[in-house]
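Peer 1: Below, each structure is written out as structure tokens.
Just so it is clear, none of the values below were taken in a lab; they were calculated from the coordinates. Because the structure is a prediction, the values reported are computed rather than measured. Cβ atoms are built from the backbone, for glycine too; each structure is taken alone.
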Structure P
Amino acid sequence: MSTADQNKNSILKFRDAINSCDENLANELIDSKAEFASLVSPEKLYGGSGYLSVVKFMRKSFSDIHWEIEDLVGDEDKVAVSWTCSGTHDGEFMGNPATGKKFEFSCMNFYYFNREGKIVNDVAAQGLIGLLQSLGMIQQPNM
């Protein structure tokens, strides 16, 4: 199996880790020194546990949040994933009370891997904007 295929298989496991909040699996897949910036923490987050702290934060506002892979492509050191994220706004989010509204939006992430096959970086593209638009917290720009 090529390195690219191994990385893509890791992303399939990563999907399972974030949907189940499986900290052991997240720590297996994400390098312990991997540093993540997040709106939910003023300090850097590290490793699988740090990454899942963002997921746990989201679950407080969207208890049934779920990520599904729509497409993924990869090479020797990175995988690009197109996700669909869905759930229900059933808890306070960023100062906004629960609305009970269902949401679904698409987002794109790029995951970078080290030589040991562990995730060392996650670069996201616009996902939070899609969530805020779905919940009516910000307006979609007119084009």
Structure Q
Amino acid sequence: MENHKPKTLKELKALRKPVRNANIVSKQKLSLLDKLALWITKHVGTMGFFFAIFIWTVFWLGWNSLAPKEARFDPFPAFVLWLFISNMIQIFLMPLIMIGQNLQSDHAEVRAEADFEVNTKAELEIETILMHLENQNKIILEILEKLEKK
């Protein structure tokens, strides 16, 4: 049992790496373009953005189809321009959203690594506590045996 001498608290603290905040580590690594991609990913992937695009499309097509001819700002066949613009929005947003998702995935990996480090530290400390308890049990049993012999 002497080979498995439990580590002291001081020894455990010396083994510890400082705990990292995964959110801060990830944010420090982001460039300005990465931050923009994350902002777009966060805001485009909302129902508010969907409703804004949907309402604008309905208004655009409705107004230019149903309003008096003099009031139409984009008379037929100009809605084709809107279809082109909406396709361009999709073409540009798709890679931006994917970039943002990749960045979010990288952040999740940093968080997972930090969790693993904390779990590893906790495991070592728990093992040390269990070893201390085993030693205490052994000592207590030895004391009880000596008391029973007296």
Structure R
Amino acid sequence: MSDTYAMNDLFDRWELVWREGQFDLVPGCVAENYIRHEESGDRTVTRDAYAKEIAQNQSERPGLQVVVYDHSFVGNRAWFRFAFKWRDPETDEPRSRSGMQSYRTEGGKLAETWLALLPMGSAWTDTVAQERWTSLSPIT
């Protein structure tokens, strides 16, 4: 299996976890211990603990969408330019936060990630996002 095909397959499944809450796919997507470099600092979480964090995040932000604008896969590395979009559960006002995330995979699973987020309310100026996380960017 080529690196690109393997990465497409991994992130197609990872998108189903985020988009459709298919948490049964997490063991096939995330290494037993997942290293995260994020705003709050560096930490290592188990795949089960991270699945619970995703579920809690979605529960606190009903209708949460992860919209991807650009991505690239090279070997065991991936990066995404994306935005989180949701509606405030109390006011129904639209909310967003844009960011960049890079990943290192190991054995076909997410092993380490680096996440940089822009402030709350941030949005990329692109008007068209990718249809799926792994589809070609509509930007020319």
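Peer 1: If you work out relative contact order in percent (Cα under 8 Å, 6 or more apart) for P, Q, R, which one comes out largest? Could you put the intermediate results ahead of the total?
Peer 2: Values: P: 21; Q: 42; R: 24.
With respect to relative contact order in percent (Cα under 8 Å, 6 or more apart), the highest-scoring structure among P, Q, R is Q.
Peer 1: To test your reading of the models, identify which of P, Q, R gives 3.3 for distance in nm of label points 7 Å out along Cα→Cβ at positions 48 and 96 when calculated.
Peer 2: Numbers: P: 3.3; Q: 1.6; R: 3.8.
Structure P accounts for this read-out.
Peer 1: Next question. Here distance in nm of label points 7 Å out along Cα→Cβ at positions 24 and 80 has been calculated and equals 5.8, so which of P, Q, R was it run on?
Peer 2: Numbers: P: 3.6; Q: 5.8; R: 2.2.
Derived from the structure labelled Q.
Peer 1: With helix-only ellipticity at 222 nm (-39500 (n - 2.57) for each DSSP H run of 4 or more, over all residues; to 500) derived from the coordinates and found to be -28000, which of P, Q, R does the value describe? Intermediate values should be presented prior to the final figure.
Peer 2: On the way: P: -10500; Q: -28000; R: -8000.
Of the options listed, only Q reproduces it.
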